[in-house]
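Take a look at the structures below.
Throughout, read-outs are computed from the coordinates displayed, never taken from laboratory work. Everything numeric in this text was worked out from a predicted model, so none of it was measured. Cβ atoms are built from the backbone, for glycine too; each structure is taken alone.
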Structure 1
Amino acid sequence: MKTRHALAALAVAGACTIAAAQDKPMELKFSHWVPPTHAMQKTIVAWAQSIEKASNGTLRITIYPAQQLGKAFDHYDMTQSGIADFAYINVGYQAGRLPVANAIQLPFLVSDPANGSRAYDEWYRKYAAKDMPGVRMCLMFIHDPGTLHSKTRISSPEQIKGMKIRPAHAITADWMRSLGATTVTLSAPEAREALERGVADALTFPWESVYLFGIDKVTKFHIDAKLYTTGFAWIMNPAKYQAMSPAQRKVIDDHCTSEWAYRVGKEWGDFEAAGRERMKADKSHTIVTLTPAELAAWQKSAEPVYANWAAEVRKAGYDPDALLAELRATLAKYKAGL
């Protein structure tokens, strides 16, 4: 009996190996918009190599960084149309889309990028099909909480009135406008030029990316507080996924998980957190430490943003209180809430 079972198992294993060997080779394009020196590039390379190995070489991914295939704001549409097979998107760059995914971008919500990414990914999976139409979600993640970087010293939300701010995404734009600022909608690669030309006075950004994009040359003051984070996704063209064999689809599924979301968030998070310490040691820059009263004022100033987000998701057919409570509980589960 044991011998028959062993032979049957070997036969199944052999059949799977033959099936995998017979899978049609596919060349896939992964497009993103940050430079190849960004921490994200290294993670994407490792992910692509793992997929190639797991698929016995039948899935090969070529990576196109630095907006080679299209502008940062276009990557959702590029993936939907098949210009890219995979892409990295900022969920806040998708005007009028992804109201549920935008929840992670509410101010003062997340403390830790690695476990925060795991929580975000786990929480969002049941909403992705409806909230993210036309593409296939692979994984969700966040960066290390960012802050406000400016040409002049800012410590109070009242100082924002009359300023020109480049926000990280739509929710921080809403926040800055509620404080009396004019917002300048630009992708990260375009931010330095806006500051240089005086189109913007300040911007919200994570720490090490200030150096990566040359923004340290045009800002001097940096608030030492976890004001917000940004939600991101790796997405896939659905038709390309369906064109794969069952074995190849399983390889992709095994690489589109909350565990991979954690890794992406951690590797990028460690990169950005190092920038905070680098900035503190940089004598040409000033770190602005908020008093308890100033921090409370910033937190109070963000309340209208929560109300506006709630109205948006309610219009899309969701219960915002239930969504936010569930997200907070998932963040708390992984000790990633603020």
Structure 2
Amino acid sequence: MTNWNHRHILDLATFSFEDFTTVLELANRFKSLPNKGTRKLPVLQGRLITTLFFEPSTRTRSSFELAAKLLSADVISFAVSNSSISKGESVLDTAMTYVAMGADALIIRHDSTSVPEIIANALDEKGLKTSVLNAGDGLHSHPSQGLLDLFTLANYFCPEEPLPSSLCGKSIAIVGDILHSRVARSNLWALTGCGANVILCGPPSLLPEEFEAFVDSPPPGQNKDPIKKRGKIKIERSLKKALQAADAVMTLRIQKERMNQNLLTDFDRYYFDYGISHEKLKWCDKKIALLHPGPVNRGIEISSELMQDSSICMIDKQVSNGISIRMALLYLITAINPSQKIF
């Protein structure tokens, strides 16, 4: 296993190709564990993982907690409704309380951009060794989702050796509400970082033209791009043309709760133009995989019939792969010696 240099995992823009390879290799080892009998590994025994979710979550929170338990870590779950936040305590003070209790890692989700980064910076300034893993912040980033999507695609294209290299030269279509999607942003960094070309497809109100240049320069505060040559991003307004050119497609949830304006009012029209169904997949000249980060608005983003088709729809595989990916991430940031041989 190559050296791991990330104490915090906040954004996939900082990942090199070697980093993506390390995570997928490790996730594949964890995925190979038997799914019956004793599954726990003692590698994080004595470590304390805290999940701080200030937004609702089913898949991300549950899979992080299960991943930690499968590695024998102890887990504390924070709930806003039962916390001192309601008494006026700040998010930073809440995080520091769990650090004082001995947390080795904070898994943080918040509806405001940069909250995990602010907490990570505060920990660094105090010289504290607790790691922060961003589980989704505002419209900014959702790194573990981007990695599990990458792992799912790598398994689809090359099940014998699901590595980032299997994405090189592939065309991946991302359809829908790009504007409000932190998942889309993380996937843009991950997919292009592994050499895939991305076709973004959606109406102008949910897909501004500037997304075509999304990965052309490093984010603020980052001196250079760790990827020498990224894949390209192209915007295509026609779903038919996007699907015809794609090797796989990811469709995104219409995020009504993040829309400050009525950017989309006719959901029947949206499904007609951008919803994915068996009929529309006939436009492809090959069989392709369909991904969705969940939860799904049936009949808006994907037809109910297509959701039941496990030969095409990868949603269940994404959920399963999410556990392996999150095991890998927790191991890399909290194990005493992440370079040791696990099994």
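Listed values, structure above:
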| item | result |
| --- | --- |
| Value -14000, calculated as helix-only ellipticity at 222 nm (-39500 (n - 2.57) for each DSSP H run of 4 or more, over all residues; to 500), assigned to which of 1, 2 | 1 |
| Origin of the derived value 0.65 (FRET efficiency 1/(1 + (r/R0)^6) of positions 154 and 266 (r between Cβ atoms, R0 = 41 Å, to 0.05); candidates 1, 2) | 2 |
| Identity of the structure behind 15.6 (criterion: mean count of other Cβ atoms within 10 Å over residues 234-241, calculated), options 1, 2 | 2 |
| Parent structure of the calculated result 1.00, given that FRET efficiency 1/(1 + (r/R0)^6) of positions 178 and 274 (r between Cβ atoms, R0 = 25 Å, to 0.05) is the read-out and 1, 2 the choices | 2 |
| Origin of the value 21, where relative contact order in percent (Cα under 8 Å, 6 or more apart) was derived from one of 1, 2 | 2 |
| semi-axes √(5λ) of the Cα gyration tensor in Å derived as 39, 21, 18 - corresponding label from 1, 2 | 1 |
| For semi-axes √(5λ) of the Cα gyration tensor in Å, for residues 202-289 alone computed as 27, 21, 10, the structure of 1, 2 it came from | 2 |
